[in-house]
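In what follows, structures are represented as structure tokens.
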Structure 1
Amino acid sequence: MTVRLAETRDFPDILKIYDRARRFMAENGNPTQWPPSYPSAELLREDMEEGHLFVVTDKEQVRGVFSFLVGPDHTYERIEDGAWHSDREYGTIHRIAGDGSGGIFDACLAYCKSKCDYLRIDTHENNKVMQHVVTKNGFRRCGIIYTDNGTPRIAFDRMEA
């Protein structure tokens, strides 16, 4: 699997992957984390224009998508019921989703680790699948953060030794 910046030509595949992810979450006990309009096409285009939207490909077929940026994330400025394990520069992974083929998180994590050795991620309390995936991959629970719309998320971080 290969990770690269998303391109305009990838947009139809990206939208299909997010549609599939919303259905998967709803079918697996997490119907409210991503409402039907999230992530919006506008948000995805902004991420793309800012160089933060990436795709995971297998033989040029788009299999997954995620947003990644290194530097401060305003939603991580305030954390409750815990604390971050470091205050050094970090990379944030957001909106990761795949087509069901597997290996998407591994490819994403390998790419992000190559760019920054301290990573943060968050997920909804009902997203048991993602909680399992992140803890299995060395992320530690830090506390609760709040998204732009005020909803709580469980926050995790991971540092290379």
Structure 2
Amino acid sequence: MENQNIESKQLLDQLQALLDHETDWIAVLCNTSAWLNLVLDRINWVGFYLLKEETLILGPFQGKPACFRIPVGKGVCGTAVIQRQTQRVADVHQFPGHIACDSASRSELVCPIFYEKKVLGVLDIDSFLLNRFDRQDQWFMEQVAELLGRHYARCQQK
């Protein structure tokens, strides 16, 4: 576990360095989704949904075309927003109200991104494997989401 923590810290430092001097929020999300797609294995989709009023709207991503809009409270992403907490789903077909944007997806990890206690959107990762994501993955993605929330503040100060 200690080696995983060291590797996770190095990856987070790498992401911070990648984003360090960028002040455009969409550009930050574009490169973050591309970077996550490179460093994560056994996934088939990674990206962002951005909150606008009561709807999550598709943002930058890597993978097959996805659902354009997800109502708050619906599906895994909408549930993460309404509950204000990460959703780690071992089998999306067992999740009540799951929205199947890609029928190949079997498990999902969704982390809300916060700025000043408000949800900006979610980081969404899908895998073609059942039970792909564990507690370490959840911790790591929550750290990425937290880093993005802090970076959003810098983007607002440009």
Structure 3
Amino acid sequence: MSYPQVPFVPSPELVVRRMLELAGAGPNDIVYDLGAGDGRVVIMAVKEFGVKKAVGIEIRNDLVREARKKIEELGISDRAKILQEDMFKAQISEATIVTLFLLTSVNERLRPKLEAELKPGTRVVSHEFQIPGWKPKIIATIHDGRVSHTLYLYVIGEHK
């Protein structure tokens, strides 16, 4: 693995919903969640926001199995999938929305890939950690009842 292990800390559902709202997710979108964990972003994008397609990229086998099982049980495998892959090697160019809950250092290493592969207008939403060198279009704070979370929305082509 070419990057530091990012611990699995699931985003609360309220935060996931707000991330997708902030990105304006809808039926014409293809969502990619890098470091997909248990698949909650992918599942919510399809079930609640009706996106055309949602793909999670996750390297940990146990989390991939868990997410795939949930997707199968929910009957949404025609539009939702989890790939067991290194996010630095995954092909993400079809994405119209990318969601992240990584670390600032990982976001920084991911930045050249995002800039090279994503088309202008693609929305990138990061939970808690900024993408160094990028200017967020929107910074939003959401409270989950216990703590507050900061979300950063970037738009490719308007991010510098």
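Only the coordinates and a few stated rules stand behind these numbers; no lab work does. These numbers were taken from a predicted model, which means no experiment stands behind them. Cβ atoms are built from the backbone, for glycine too; each structure is taken alone.
General observations
- Structure responsible for 12.5, with mean count of other Cβ atoms within 10 Å over residues 20-27 calculated and labels 1, 2, 3 on offer: 2
- For 21.2 (mean count of other Cβ atoms within 10 Å over residues 76-83, calculated) the corresponding structure among 1, 2, 3: 2
- Distance in nm of label points 7 Å out along Cα→Cβ at positions 12 and 28 from the coordinates reads 2.7; which among 1, 2, 3: 1
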